[in-house]
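Each reported figure results from applying straightforward, stated rules to the coordinates on display, with no laboratory input. Predicted model only: the values in this text are computed from it and were never measured. Cβ atoms are built from the backbone, for glycine too; each structure is taken alone.
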Structure P
Amino acid sequence: MLRMVTIGVYGFAADAFLEKLADGDVGLLLDLRQRRGVRGPDYSWANSARLQRALAEADVGYRHVKELAPTTELRQLQYREDDRLGVGKRNRVALAPAYVERYTREVLDSFDLGALVAELPDDSTIALLCVERDPEACHRSLVAARLRAEYGVPVKDLRPGSLLGSIGESGVE
């Protein structure tokens with residue numbers, strides 16, 4: 001049976017991130033970021049080439065699913081809402097309703113999630129990756145919610161400091 005987790009970059013050091021994946025029996029990481037870099041020295045380990053090397057050493061597969069990444073325009077919509085609320089991207093706790101509606105309509109509804117699910121291995125856990133610490137503040141939660149609702153895929157959210165995450169509804173980027 002297909003098992004999934006969601007995980008963000010923020011709040012993790014590289015070793016803790018890899019340990020969290022190992023604890024969750026993750027065998028494949030699906031990178032849902034449009035731009036696969038993270039600003040700042042604390043998160044340079046999550047830039048695409050470095051992350052892929054570390055994952056390979058940990059025997060975790062990697063796949064970029066850019067088609068599920070929010071467009072630049074959508075990200076800008078969310079940033080405007082963050083500015084309006086006076087929160088930084090790293091402190092966001094929820095997605096803007098307009099972002100959720102547009103991401104769902106413009107990205108998620110046009111992506112063939114069934115085809116992706118059909119080609120995923122079921123002998124290990126699959127991780128959905130983006131940068132936000134909390135899934136409720138990231139689009140990966142929207143993907144996870146669709147996977148639960150339409151394909152019955154159990155999804156846990158892995159967070160820094162938690163043992164194996166929590167089972168529940170996910171949020172959005």
Structure Q
Amino acid sequence: MPLLAIYSRDRLLFPDKVLTHAEDIQGHLMASRVALRSLPAPRLAESAATGDYLALLAGEQDLADLRYAEIFHHAAPPAYAEQSDAQAQPVHQHPRLTARWLLKGGGGFCLFAPDSLYYLECKPGDLLLLPADLPHAFLPRVGQPGCVLRLAATAEDLSSVDSPGCSLEGFQPLD
């Protein structure tokens with residue numbers, strides 16, 4: 001089931017709103033210029049090359065310009081740990097449009113809107129199109145290390161820039 005928890009940026013302990021209907025989730029994400037699509041989870045070997053993943057996306061028109069890809073592995077605490085023990089990647093942003101395709105594992109993308117933090121729980125196959133300059137981070141679920149394909153038009157477009165004023169300190173994702 002898709003889940004989007006919306007937190008006030010000054011109160012990250014409990015969400016103000018939790019959405020579970022795809023239409024509601026899509027509406028909130030579109031307001032931040034984020035697109036979410038669910039594709040079939042890729043069935044490639046762990047050692048597959050990025051070109052193999054790009055071939056699976058060849059028919060996706062809105063991804064045609066995103067021909068550079070890299071695989072990023074996110075470590076996760078063991079299954080017996082608390083979700084608050086999971087370490088998110090540093091909050092960052094990119095100068096141009098990028099995409100993220102969750103290949104394996106589970107976790108959530110933390111997306112920073114002007115006054116809110118969106119925590120989007122994702123499953124393998126979920127693909128996010130992220131607009132330029134949107135601060136974000138990935139938080140793996142405990143016991144589920146994540147593997148994410150990052151897509152951009154060029155390698156330079158995946159260069160990240162720190163996002164001052166955006167922090168996950170004190171953030172408590174839903175269990």
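Just checking, which of P, Q has the largest value of percent of Cα pairs over 16 Å apart, for residues 76-139 alone?
Largest value of percent of Cα pairs over 16 Å apart, for residues 76-139 alone: P.
Out of P, Q, which has the highest value for relative contact order in percent (Cα under 8 Å, 6 or more apart)?
P
If distance in nm of label points 7 Å out along Cα→Cβ at positions 36 and 52 computes to 0.5, which of P, Q did it come from?
Here the read-out was taken from P.
If mean count of other Cβ atoms within 10 Å over residues 4-11 is computed to be 23.5, which of P, Q is the source?
Comparing all candidates, it corresponds to P.
P, Q: which one has helix-only ellipticity at 222 nm (-39500 (n - 2.57) for each DSSP H run of 4 or more, over all residues; to 500), as calculated, at -10000?
Derived from P, not from the others.
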